[in-house]
Structure formats: structure tokens, C-alpha cells
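Some structures are shown below for you to check.
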Structure P
Amino acid sequence: MQQRFMNLYDRDRWRRYGYSLTAVGVLCVVLAAIFESRKDVAAGQVWLISSALTLGLAVSLWMRQRFSYVRFDGGKLVFRYLTVTLRIDLVEVRRVRIAKLAAAVQGRARTPKGLAGVDALVLQLRRPDTARLRRMLTRRCVFDDELVIPLAGAAVLQRQIEAVVSPHRGAEGPETRPNPNRSRRRNRRR
């Protein structure tokens, strides 16, 4: 099974809002039970509906952070968000790099304070389908021909992509190595 790299936007959203939504939902259930025990059915139903809405939102945030990831699958990048999958062929990737999230989106989007210093995978694409990418990844991640996604383990994914995109880039041949027998004359005085 391929390694999954979690989208940190979704994890941050769950940490900021998920726990408090769950607490509010549980509180609404308790209040509904209290009103039901006092035979105030109308108020009890209002609190039950409120609890269903807040708990439903909390569950959706939890599922999104749990099932939203990027993985490298052969010659494609697979972006998964809940039940939706988007594949980008590595032929479409012009350049891949790692940058701090705040620097990568500077002037184009707001960065949550907790994520400003995390590593983000920055992909420059040749012919991106920006409308589809924005629907799936949100406008916070898609800028013209560039994707900026904060990922857990972004450097590992970048190395995997670069190994496929440019396999000969890191390989040194005998003609590219410096000759140890040749003396260096820089900064020598005669």
C-alpha cells in the first residue's frame, strides 16, 4: 500500500472546530433529554435538531481530515477527498518544490497561524484543470498553474515525485565528477 500524506488544512480545521462542535452537539443532546423529561416536546425536538446539525458537521470535519490525503501511485498523484478522487499524471508536472506555507501563498491567500511554518508541496502544472482542482482542493490551494498543499511529510513526497520526473538529475557520471588530481589554483599566490 502506498504511503498517504495528510492534508494539513483539513487536520487544522478539525482541531480548531471539531472538538467544540462535538461538545456543543453533546450538550444539545443533554438539553433535549432534559426538556423531553419535563414533557416539553417542542423544545426537546428543537434541541435534538440542533444536536443533529452540529454533530453532523463535526462528523463531516472528522471524516474529511481522516480521508483527505495525497498519495503517489506509479506515474500519478492521487488526491483523495472523502469519496472523490482526482488523478494528476506526472507528465503534467512542470516543477515540484517544497516551501513554507506562508511564503508559498504570500499575497494570494490567508494562512492559518498554526500552519504558517509547515512545509507545503508546490506543484507547477503544464495545463491544469483549475475549475475541477478548485472544487476539490478549495481556492486556498489552487493558484493559476500552481498547487500549494500543506502536507504531513511533504519532503518525502517531493523526493518520490522528483525521482520519477527527473531520474537522471541526481545521477553523476564520471565526466561530471571533479578530478581529484587536478590542482586548484584559485586564491593561490605565486
Structure Q
Amino acid sequence: MSSREEKVEQISQIVCQIIDQWYERVKESYVTEEDGRELGIEPEVKRFHESTNHRIKFLRVGELDVTYGLGVDAGEEFLRIESSVNNKSEGFDYEVFTNKLKSHYWRSQNEKPWTEPAFDRFTYQDLLVFEPVMGQSLTLDKRKDKADILRLSFQINPSHEGLLLQHKDVLRDLIEGYCLAPLRRIYAESYRER
């Protein structure tokens, strides 16, 4: 059986891969750090990896300044996945954004998206739980002269940790499709509406 540290490391590797693959998919449309050095201009896309936290930043001066993050935390009792968005855009309506996020997760938490037999009976909520309630799992940290950070914290159901770690493809899909993709989509919609 894996120790908590080993589980955190395994999940962190998956999260790192998600960010790296996202970066690889989009880098042709943005000035990368390598391009920026050659051209002498600020990069438009960067990725950052720190221990168990992994981020991707998009920057187009005067137009877009956002960083998405994924991380894993060995909380006091439970393993947690945290997705986040750092926003520096002026005029962003956080109330509308958070209400859209809450609505999405309330609607989708009972979906059973898997076809794999070991998982086809599970809902999202069976595997990842908002504890103690969703309103407290979604936090907004407004910071003067810095990016505001909205975080979503998902608690991995300890009854299913081992099964998820045995099926890393399902765990990866769960993290990317449930923890990150809705945050990305709803942020983009809210950003365009501001």
C-alpha cells in the first residue's frame, strides 16, 4: 500500500502532465518563453511547476492576464485536488462567475460519465466531494495590486483512493474533466461577458 506522500506524488505527476499537455496544445498560438527570448518580447504563455502545484499563465498585454493552477494537497485527513484561476482582468464579475461555477457543479455532481466497468456505478460526487459544503470549497482571495485567486477544493473520497490510483487514466480524466475544464470554460465565458 502506498504512503500518503507516495499518493500525493503520483497525483502530482498526473497534474503536471495535464498542465504540460495543455501547454503543448496551445503553444503554437502564443509567444512562448523561448520565442520571447529570441524576439525580445514578453512571453504570452508560460508554465510553472513547484512541488505539488502546477500552473499555466496566459498573458496578452492590455487584453488577457490569467493563470490557471492545479495542485494536490495531503490535508489533515483527506487528499485534495485544488484547481484555481488567478485573474487580473478589470471589471470581472466574481458573483456571476462563482454562481455559474456552483450551478455547474450542482448539476453535474450526480453524473456517471464512465464506461469502464470498475467505475460505471460512480458519480462525480462519489469520487470527489465538496467538504464540508460547496460554498466553503470555493474561495475567493481578492488581493490589492495582485491577481485575485479563486480556488476550488475537491476532496478525494478515501474509500476510492486506491481504485483511482490503480486506474490513472480515469483519475487523469476526472481531474482534467471535472476539476479543471469547467473552471476554464466558465472563466472564459465570464471574461468575454465583462
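A short reminder: the numbers here are calculations on the coordinates, not readings from a lab. Keep in mind it's a predicted model, so treat the numbers as computed, not measured. Cβ atoms are built from the backbone, for glycine too; each structure is taken alone.
For semi-axes √(5λ) of the Cα gyration tensor in Å, for residues 28-83 alone, the calculated result is 42, 7, 5, so let me know which of P, Q that is. Present the calculation step by step, with values, prior to reporting the outcome.
Values: P: 42, 7, 5; Q: 30, 12, 7.
Checking each candidate, the match is P.
When distance in nm of label points 7 Å out along Cα→Cβ at positions 36 and 92 is compared over structures P, Q, which one is greatest? Walk me through the numbers before you get to the answer.
Numbers: P: 4.8; Q: 1.8.
Largest value of distance in nm of label points 7 Å out along Cα→Cβ at positions 36 and 92: P.
Consider the structures P, Q: one of them gives -0.52, -0.72, -1.18, -1.30 for log10 I(q)/I(0) by the Debye sum over Cα atoms at q = 0.11, 0.13, 0.17, 0.18 Å⁻¹ as calculated from the coordinates. Say which.
Values: P: -0.65, -0.79, -1.06, -1.14; Q: -0.52, -0.72, -1.18, -1.30.
Value -0.52, -0.72, -1.18, -1.30 for log10 I(q)/I(0) by the Debye sum over Cα atoms at q = 0.11, 0.13, 0.17, 0.18 Å⁻¹ corresponds to Q out of P, Q.
Between P, Q, which one scores greatest on mean count of other Cβ atoms within 10 Å over residues 4-11?
Numbers: P: 20.9; Q: 15.8.
Ranking P, Q on mean count of other Cβ atoms within 10 Å over residues 4-11, first place is P.
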